[in-house]
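Following are the structures in question.
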Structure 1
Amino acid sequence: MDRTADPPPTVRIERNVAGGDGLGRLEDGRVVFVAGALAGELVRLGSLDVRRDFARGAVTAVVEPSPARREPPCPARRAGCGGCDWMHVAPEVQLDHKVDIAREAFRRIGRIEHPWIEPGGTVPPTAYRTTVRLGADRHGRLGVRVHRSHHVVATDACLVLHPDLERLLRDGLRLDGAGEVGLRVSAITGAVTASVPVGRRLLGPRDVVGRVDPRPRAWLVERVAGVDLRVGMRSFFQSGPAAAELLVEQVRAAAGAVLDDMSQPVVDAYGGVGLFAATLGFRSGVLVESSASACADARRNLAGRAVDVVESTVESWRAVPAGLVIADPARAGLGRAGAHTVAATGADRVVLVSCDPVSAARDGALLADYGYVPAGVHAVDLFPHTHHVEVVARYDKRHIHESEFW
């Protein structure tokens, strides 16, 4: 690695790419990834971290700003919070930028020359997070971390945090020393659960601490698409009920008539607490999930339904015949083993939910090896003010979908 001592260059940003950085080119043609830059901007960079094939830099001055650029309105972000890394982008155009990022990923990773990706909607840009992980400084004050740092910015104000969680910070909830705390609130009951390091405890006024259940097996109820779901603190759930409902809408639309007219079961792979199985009303199916906590929640949420809950990794699960597979893997995606399991079901349709556009494109290419062709791809914004984008893609077996989608 060579850190150049040359004067910092001025670079025109061509586009934004997965991870949120702007992409430009140095005078020698080498690609440079620029944190904090937007497509179309002319920016001046600080010192460069130069590698053999590319370089990285950060903006020191915006010479020609994008019309989409704005001053971050959140005090936590202005104080250094690294969470909302796109708060300098106007909310009304964030999804458009994310569609472009997803399209670039499918073009570059999926090797599709003209990928057709549509916007699939966004959650409200404020107060949408009912689940959050906060740091605690050495005094135990809760706050947000600086980007790529363990340093905690203590705060009692956050633009994207649910008001009940923000109120806990404002009322003095803290930890007994440095560390990390997870908090989750139910938008319908106001109940709050917490994940606290072993041997540690929450401090603050008695009535404030009393609002929070820190037991490891604590759970609360959240309502999505009219269905009440039990969600344990140890179980994964979306950023909030608005995000979960938007995903359910997108998956329902992608599944289409195959969901309603089924002679074979549905496989809900990486099914979590049963979000899709419970809200989409499977006639029969199998939910596969590796988390013991999430499986316990799913069994409660699917009680009385003809859906078996299997505690297993998808990769090691022995596939059963299905007409539809809904798969919502972690950020790394299906991978080769997961794609093989999905294809082994023989499903005519696969709905793939991806929380990373690069993984989405890579998994699409893997599914293509098993004869699945894309029949609709939507980019969904579940994390406004961040670069994160969810991709919901429908893949059909070639024998029922002869025409290429792209």
Structure 2
Amino acid sequence: MLFIKNGLIHMEKGEVFKGSIAVEGKAVLDVGADLLCPADADILDAEGKDIYPGFVLPLCNIGIRGDEVLRNKDDAEDSQPINPQLDVRHSFDIRDLKIQHMTRLGITSYGLSPGITPLIAGQMSLVGVDGDTIDDVMIAERIAVKGNFTKTVMSVYAESRKMPTTRMGMFYLLDKAFTETREYGEKEDKEFDMKNEALLPVIRGEKPFVVNAETLPDIEAVYELARKHKIRPVFVGAFSIDKCAEKIMEAGYDVILGEFTYMFNYVYSDTDFSKLVDLYRNGLKLSLSTNGDQGYPPAYDQIMWSAAMMRRGGATPDEVIDMMTIMPARALGVDGYVGSISTGKRADLIVCSGNPADKYTNRIGYTIAAGKVYNNASGGEKTCC
């Protein structure tokens, strides 16, 4: 057992108190102000420190990038545009994950996501950052279907002169796929079809459709498809979301902002951060991410630059922490596992000298990933447990 004592614990809904956290295996066993420390526990004294949930990176391709030298990337099957039946697990290579140092940045789990070139890229999974086998790190599989509605999709298929090479082509193919799946689901006698079976949970509202849509026309096209087919989209990238946020908020859709510093997307899209903060406070379901699903070496440390941009826009440190923990967990439908400190959830925690979203000097001293402690001062090496 791991016993973290004397820390200032930050719970959901702004609840903060000095207390202890008992961890058994990979999960939080108990949280409280007056917990008794078992005699045989490994103790981590967090006196004078703040304890937050570990960061949830919504989209990342660590583990499915393939061989960077040979350029045989495993993150996207773009030989055809519609691939909901593909499972990202079957491209996963844990060796890629094991050489990363995500715990240094406080990242304890991420949405393993197919890449950005197919229109429908496949099934996502929730992955933890600590483990020796694929089964160790897979927290929840097939949590969402990943899609892309961007100029990148059009550029890929333009080379072969096959649809989609235009925005209207992308709309048509998605509309057709959703319609066919709905009709398939309504049939009593039908021949099993793997693509339609994989897309049915999206049509039924049981899983989100996590879709890259960066510009205002892209976002509005996906919004129209979502309303027509009654699916639950999660808009990713969404640098222009402040231009049409009211209807997104009214529909209750989630937004995962892309990395602001990557290719200066926020400049191109004229993103108004102050307005985003106001919208968040009025109900916009907003999360922060990086460019981690784009097939390049993910700059997942850039999550703190995104945090800084939101702070400059007027967000409080606690609001920014929520955008990196509970909000992405809810967007992906995995808040039963990660995103907050709660009995029964995974023991994914960070121990800091103040709120790390407030200023750079508030460093993350320890990261606890699935109950295992990493000492970030010693290069992110495991310590006790």
Figure out for me which of the structures 1, 2 the number 21.2 belongs to, where Kirkwood radius over Cα pairs in Å was derived from the coordinates.
2
Taking Kirkwood radius over Cα pairs in Å, for residues 103-174 alone for each of 1, 2, the highest value is that of structure 1
To which of 1, 2 does the computed value 14 (relative contact order in percent (Cα under 8 Å, 6 or more apart)) belong?
1
Identity of the structure behind 19.9 (criterion: mean count of other Cβ atoms within 10 Å over residues 183-190, calculated), options 1, 2:
1
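The numbers here are math on the coordinates, done by the rules we state, and not lab data. If you're wondering where the values come from, they're calculated on a predicted model, not measured in any experiment. Cβ atoms are built from the backbone, for glycine too; each structure is taken alone.
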